[in-house]
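The data blocks that follow each hold one structure.
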Structure P
Amino acid sequence: MRHSTLGLLFAVLCCLSLMIGVKEVAWSDLLGFSEDAWLTLTASRLPRLAALVLTGVGLAMCGVILQQIVRNRFVEPATCGGLDAAKLGILVSLTAAPATGPVGRMLFALAFCFGASLVYVAIIRRIQFKSVVLVPVVGLMYGSVLSAIAEFYAYRHNFLQSMQGWMLGDFSRIVQGNYEIIYLILPIVLLTYLFAQRFTVLGMGEGMANSLGLNYAANAALGLMLVAVCVSVTVITVGAIPFVGLVVPNLVALYYGENLQRTLPIVALYGASLLLACDILGRLLIYPFEVPIGLTAGSIGGVVFLIVLIRRYT
């Protein structure tokens, strides 16, 4: 897809996202400065659009970083235990520091996600895999263990039912005043672009990185910290959304190559567009009700990734 076409598609999806909803907002009402229409736009639709775009961009960037560090195209936060670790961190914060706000819960989620990512990378580096598919399989097993611990912890503290609700990705709760923490993704995106060349070198392996004068351990830790911040922010704000970090980098690498300085803006546009399309679909399927985006993104992402997988390895 050409850059201009992709940009046009993104703009169309943004406009549709602003217009579609239970309460109809017409362009004529906005141009006529209808107070009710502008309130709906500024208090609900624009915050939701901003959250969708930032989440899509952030999760796509997370996938790129993890795939370069682990050197495997099948890795993303959902397949390496990152989302499950963030979930466990939030649960611990609800019992250890119940009075803390979203920032405190985010810090707990960040610490658990970063620690779990370090353990996962250490496991992958110690085991010599004969098949690339085994790397995400180990990640899924690792994530299942963390998820089981989180569910047992939630069960013991009577959080199980509420946890299952707020962990399912959903943007319907996004309104002005309760989503602003997601803007922390902006500096993450900027830092990822600034360090794009370093992450490209990381993808060549530790030996090559060290021979080029790059501190592999420090830059890998930086990448994992960026991923942990992004994952914790998105989980706190909208819940868990799978497959975005898996599908988008693979599509971009397939059609545009792997030069991150050139492809990261494309990754960002693809990630935002995919999430916008999934959200619009979820709002239309059972209108005027909504299908949570965790279901639509998981379904569409799974199908798209299966197609990419078949085209790449057959």
Structure Q
Amino acid sequence: MYSKNLLGRSLLEEAIVTENLSKMYGQIWAVKDLNLRVHAGELFGFLGPNGAGKTTTIRMLTTITKPTYGRAFVDGFNVQEKPEMVRKAIGVMQQHLSLDRDLTVRENMELRARIHHLSADERKKRVEELLDYVGLVEYADRTVDELSGGFQRRAMIACSLIHRPKILFLDEPTVGLDAHTRRRMWDLIRRLNADGVTIFLTTHYIEEAEALCQRVGIIHKGQLIAIGSPIELRGKIGLFTVVMVTEGGKFAYKYFHDRAEASKYVQKLSNSNSIKSVVIRDSNLEDVFIELTGGEVIGE
């Protein structure tokens, strides 16, 4: 029986706890020695490039994939020993479309409600509540194939919430969406979190992690390399970035903890013939990732 974690918090305060959680496929580690604490009520972002181990982590936390070794607890339940209790506590929105394309939005929601054994009266009430919540009332009787990508993702979120989960896993929830639709999805995610749902969100969009998440874990080649609030992570390298374009058209970066330091450095460069242009800007999570990984960039 797991009673304490490394931070001394009770499990009631921790929605997700992992201890050296690892998964190997063949000779390749998809995730290795992952130690995480996601607080109840938190909007937590798991940031990393495609193939970094984000989806594998979600699959282990949601009981779909068995770890090679290590342990994970979701809502206080061991995912391997009490998978049925974990599934009752969570909702999952997968990266790829998981709805029946030939059914309407309402029919998909009814199906999920039946799977979770909601009574007929409760099903009807819950479906109507969620259609209004995600803004799909007027699209309820359209088939999934008739919906835009953004509305399909809203329908997926509605289906994942049908049984009132405490914890919602969102795997790349806005991938492939245009900028306007992505921001509307952000508003819905913020609303869910404000209404008390703990959210574990994976993304490879830097802007998304910075805009939404109270804390961010950065994963690289299956390993957690940094964790903290966006401002804490930026503080590891410096809150200000000097971007220099050299004579050969190459970019160089230097980081500073305050703008005055950055400005002094730029002044020293004014007489340099090898620097063609210089810009001072706020650092971001992509800067953090590049510094921590030795130059790799998170792609779209």
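Coordinate-derived values only; no laboratory data. Worth saying up front: this structure is predicted, and the values here are computed from it rather than measured. Cβ atoms are built from the backbone, for glycine too; each structure is taken alone.
So helix-only ellipticity at 222 nm (-39500 (n - 2.57) for each DSSP H run of 4 or more, over all residues; to 500), computed for just one structure, reads -24000; which one of P, Q is that?
It must be structure P, since only it matches.
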Response to the item:
When distance in nm of label points 7 Å out along Cα→Cβ at positions 51 and 171 is calculated for structures P, Q, the one with the largest value is Q
Response to the item:
Value 1.00 of FRET efficiency 1/(1 + (r/R0)^6) of positions 219 and 267 (r between Cβ atoms, R0 = 41 Å, to 0.05) was derived from the coordinates of, among P, Q, structure P
Fill in: Top of P, Q by mean count of other Cβ atoms within 10 Å over residues 83-90, largest first
P
Worksheet entry | Which of P, Q yields 30 [relative contact order in percent (Cα under 8 Å, 6 or more apart), calculated] | P
Discussion item. Given a value of 21.8, 77 for Rg and Dmax of the Cα atoms in Å, calculated from one of P, Q, which structure does it belong to?
Written reply: Q
